[in-house]
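The data blocks that follow each hold one structure.
Throughout, read-outs are computed from the coordinates displayed, never taken from laboratory work. Small disclaimer: the values here were computed from a predicted structure and weren't measured. Cβ atoms are built from the backbone, for glycine too; each structure is taken alone.
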Structure P
Amino acid sequence: MRNISPSFLKLLFGSCLISPLSVSAGIVIDGVLDKEEWAGAEIYSDFVTVEPLTGDSAKYRTEVRVITNPEGIFVGFSNYQPASVKRVNRQFPRDAQIEADRNVVSIDFDSTALAGYDFTVGSANSQQDGIVTPGDYSGDWDGTWYSQTSSDEDFWYSEMHIPWTVAPMTDAGNGRKKIALWFSRVVFDESLRFAFPNAYYSRPTFMEDWHPLEVEQVSTSTLDWFPYISYSSDLQNGASGTSNEEFNGGLDFIWRPNSSSQLTGAINPDFGQVESDDLVVNFSAFETFVTEKRPFFTENQSLFSSNIPNGDQTLYTRRIGAGPAGQGSGLVDIDLAAKVTHFGETIDLGLFVVREDNAESSYGGDFLSSRVQRTVDGLTLGHRLTYAQRSILDREATVQVLDMIWRKDETTEFRGQILHADIQQQGNNANSQESVDEQDFAGWASWSYAPSDEWYQSVYLSHYGDQFDMNDMGFMKRNDFREFSGSTRHDRLEYEADSNILSSSTLFEYDYVENTQGDRLQLRANWEHTWIYKSTRKLAIEAGGTASRWDDRLTRGNGLLAKPPRYWLEASYSSPRGNDLTFDVEAEVKYDDIQKATLGFEFSAQIYLNETVTLGADLNYKRLQEWLIWDFDTAQLAGFEADRFNADLRFDWYPSAKQEVRLKFQWVGIDAEQVDSYQLNSDGTLGLSTSSAADFSLSDTALQMRYRYQLAPLSDIFLVYSRGGYFSSDDGDEGPGTLIREGWDGVQVESIIAKIRYRF
């Protein structure tokens, strides 16, 4: 596809097209730090080493210039890096991890240490952004900002323009307001990170340590429109003579009446994904978590973020548009969606509502979430509510949460939540639904303590009632349990000058879990030691085990299973990361639930053919001697000798700064031959059964080819081809070659999507 000319785009979209290289009358974002443009800038040069976390002066001189004006924050980096230090100038797609030299600007627009916005630019001008909250980072958010880079013999440079409209912020009321900044620079080939000020992710006070800066209060009022048009063709169904083409269109908008408030709305929103989810084959009793990729749900989402330390979430937006479990196709269109946030001086408010389409399938539902939080003197108190209603199930689910974050001092932090769930469902014989009237509580608390940069400790306690359920709009792996866990980490940050080791880390973790009846579900201890070498090689060893325990989920409600002690040993190695060929190798041996060894091997590699072309591969193989799973046909447990294969192959090409070509192929294959069938004895042990479970093989494949042209920030053209295949048999010994071929030939999904989305 030829490059689209600016004149054509102007004809297509009118005068709204703005060049990212002329965003300010004063500063041109071209990667060149012109002295006249940057005259009068604040200059920061006291960078220290934070990877490893020594606090020593930066090895290579780094200087940052900052200018603020009514248009936003302008940041210019000067990075000294002579020819003797390898420069890693690789290009990556937007929001991918930038495995290259890079600069980072983190901004807390309210200086509250509750939420910061992360802006990263690689030396080849790749961009990545996200939201930082205490103890967490989310890369789902995308903002409109501008950057460019350049280089000469001894330096490379980056310029960024971050508009005030990129994020909400409170109105100080006196014409001046305080923000907080953190700058960092990564020298990728040497595994070094320099920062100003001296702050780092591992410290409880990371966000509190950012550099304060008083700026003139800017009152902004903006209205951005994001119309989209899409075309899709279902090649698989079209081949059978059914309707296979669909045109769609809709509108997202973002209105900021002032700097502290924002309304995000959508009419027939663009909830189609152009980035495919990873293939998952799950035989466990627990749901697989899937990250969010849809723009509406990632925009301005920090206030609604609700991560729990164990991985659960009180608001899991992938529930929306998915349809009720066990009903229909599992996909429901969305009519309307809206999100309102207001950030006050001490109180923050948020409201989130979505209505699914109920006309065609009757599977649609209504969703609501609200958030209130107040911060005073290091203590943040909040309340959140989620409500989900589905007419087809006559079901209403309400979850209310009280939460707290207390930063006692620079070394100690406490966090916690109390949750209450109320589920009401009327019986519906037509849909085989039973009446439900359930109310129950859950809660958790955590303590973290970091007396120095070398030591970190944490403790976590939780309780989930046996009828507590927040899965209508949240995500939880299970209920009916109590947990106590903790960890201690020691980092050695300095070695002798003649040592090959840059830093090392030792981590010890432990946890105890029981259900509410007092049955022990887990008693685990795990030790891990990691060495990072000056060559950027990395070596890690991990060992651990669990005591004998009960499993109350594997039998799908048919009794407790007694499990013996289990042990594991893992080792991994990472090659020097600045090379054109990088790879990671991991090997493990674990004992399964029948105390037989499971062997695993994982290999991943990236080949950087040049700065614009990358090949990648992730290969995983596991050999299970007796894989214990629930056989629904015989309603018994069965043990299988199994080979499990996973492959992920990628090709990324960047023909120009605005173009991306991605080819991605994924495969999951399993060969499983039955060893034994088991009946569950009254004491929880296993006894051999005469019932026989069938051998099985399966193969799942997915291919996606994607072309992206960036018209402007958050404005793109996408062309996507997707193909998915599935194969299963009762053989159990097909072999990897046959599995790949049959999985590829068994086409179940094949489609073409073209989409244009533009920001006005």
Structure Q
Amino acid sequence: MLTSLFSFIITKKTILIALSILFIVDSEAEVYYVSSSQGNDSNNGLSIQSPFKSIEKLNNMQFNAGDTIYFKSGDYWEGMFWIKGSGSYTNPIVIDVYGGNIRPIINGFGYQASILIFNDQHIYINNLELYNSFSHLDSIGTTTISAETPNIFLNGPNNSWTNVYTACEIGDGNNGAQQIFSINVTNLPPQGANYRIARTVANQNWYFSPAQPLSLGPNTITVNSVNFDRTVKFQFSSGAVEFDAISLNGQNMYGGSAKKLTGFGGEENSWGSGKNVRFGIKVVASTQDLENFSFNNLYIHDIYPTPTLNSNIHKGYGIKLESQSDINSGLFNTISNIRLINTTITETGHYGFWIKSLGLIGIDSVKNNQIIVENCVFEHTGGSGFVPNKSENVLVQNCIFNHTGSSLDNRMWKRGSGMWPFDCKDVIAQHNKFMNAHGPMDSYGSHIDYGNENVVFQYNYSYNNEGGFAEILGDNINCGYRYNISVNDGYREDPNGIPWDKKGKIFWVSNFCGQNPIRCPNVGTFIYNNTVFVNDTLNPEIYFWPNIGDIYVYNNLIVVGQHGETIPTLIENDFNELYISNNLFYDSTRINLDNDLKNNAIYADPLLFNTVSVGVNNPQLYKTQNNSPAIGNGFLINGSNDSTNYLEHNGGLDYFGNSVSHNSPSNIGAYNGFGTVDILSQNVGDLKISPSVTNNYVNISIQNFTGPIQTEIYTLGGELADIQKGNKLSFEKLKSAVYFCVVVYQEKKKTIKIIKL
């Protein structure tokens, strides 16, 4: 429902406040404490003084509405926490921290997830650190008996005897002493497991004892002493043995909680995704609709498949929400009311955050609903940062997507746009930064995949993305980009030199919908009021396929460096309805403009504050100065009262928060102000600086102001070099270069340019 998206966005804070008011703890709810450093599973877990110790203890519990599970700050656990039980809207189950501000750590340790939620709901998870890259699995993916003690057990000699514990070896000084090995078995595989003794005799030949079954509970294996030196080993037929204690000759070699969870130690199971796939958090809806999940202030990192096999590489996901449906049996499941807030997800084999629906091929009306992703960081993900699939009412804002499609680790997918919605409806992505995406395909700052309706990317900053700035595939309705700033996107070169194929692009619109050779034109594609800067070293394309439907390209400001290769453009207008007008191109001599792009075009210097040919990583410098030909020369986008009709309703604001009129033409580009004074001059209003060229100090004076001053000093590349306070800036420790200084005083910000000799 289109209107619900915007009412949802506008009122989301109110909703959250209302929920907090309704958050009344049930009188029967319990508060549990867990500490790996101070706890004991024989405790009742109901106080700080008597906490539980292990995740295994929690995995054997059923939680109720209003229950809270507190993990001790700074403590560490290995294994998968399977949260069993559901809360309610007014009384969710809450996972959080106690005793400090250091996040507790759950290392999934090669189990399929650090946290699993399976057909339960109303669960809030806060303030945890999760990772899952080390493994209790052997090199071929078998759960080993040595899971808990990887330095004790070795790989077995053959498929019949898979695990070996060495008690003594010839030459180590044991001289044939008696060997007593004890193991306390807590669980066995369905087929059971055997052990045997492998030892050398007097002539150093091997003797193997007959196989004997392991039993639940204590198992003691004794090898009598001899009068010669020898090797003694204990061999086991299965790695799927769960135990919590091991000793040799009375010396404790391992004592702790069993780590293996039956059916989840890397094996196939009903919630699936494959034997070697790993997750930070996995939520599964397979028997019913699920709702009301909050993930807040999490640090999720190093999620990689284990073991690392060529067939498995890249299969690691920070968070995956998976709804499973069966149209043949009339089972339609969704996951709704999801909030991911203040969370960092980094170094994953593939996606950072993935919402996926299974079993709904051909069904468009069933979608996951009401999803907020806010103030999050997705960095060095092997694939894309956030991928919503079959979802509606999605809001993504104030997030940073940096180095998606990363190749930092060989286990990464090495390809990915910052964000891409697929088969979604009513999606707003705004006030985000999309930077440094990598990969041989796609890998745009953001892109709109196929089968979407009402998707807008607005007020975003896109920088140095290999694939390009704006990618739109087919079968979309009312989708596009407006009021964004793109700087140096699209530097990828086609590896095969094929024109219009994989080379980086400024704008790319196609009708691809995943069904070759079937093509799916779009309805109401829009690209308007974006500011694009391309430096001298890049020549990304502009390419519109034939049969892409109707497309509206208005008021875009495209500035390219005056040197370098020509920017190629191609509009294949077969079966297309093109509405292209009032775009500004500068320097147009470096752009090979397709005739369709020339309609009412302007070819003049827009007078950006960025005067550096390489481009500066700072969106403030892509405003226009006074007397810019971009001011007031845009195409009028007006009229509709439907705020989701992006072609007829311009949103009312530009990238910088300036108003955009519904009755008079806007500026060209993402800035709709009236033009400002040159912020690179050395006399900016009441602010004066001297000298502007220095090898040590710069003095700042502000007319009729004696209060505090803070200055942020940036490199040409937009990197923060220093922060200083006061009227005197020191450049002594900075390299010789050009710097932009943002002077902050009296709730004002003014920027000056300083040259350090």
Note to self: When distance in nm of label points 7 Å out along Cα→Cβ at positions 315 and 619 is computed for each of P, Q, which one produces 3.9?
What the structure shows: Q
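Looking at mean count of other Cβ atoms within 10 Å over residues 59-66, point out which structure of P, Q has the largest value.
Comparing P, Q by mean count of other Cβ atoms within 10 Å over residues 59-66, the maximum is at P.
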Next item on the list: Could you tell me which structure in P, Q was used to calculate percent of Cα pairs over 37 Å apart as 47?
Entry: P
Notebook entry, point to check: Given that Kirkwood radius over Cα pairs in Å, for residues 347-746 alone, derived from a single structure, equals 25.9, which label among P, Q identifies that structure?
Noted result: P
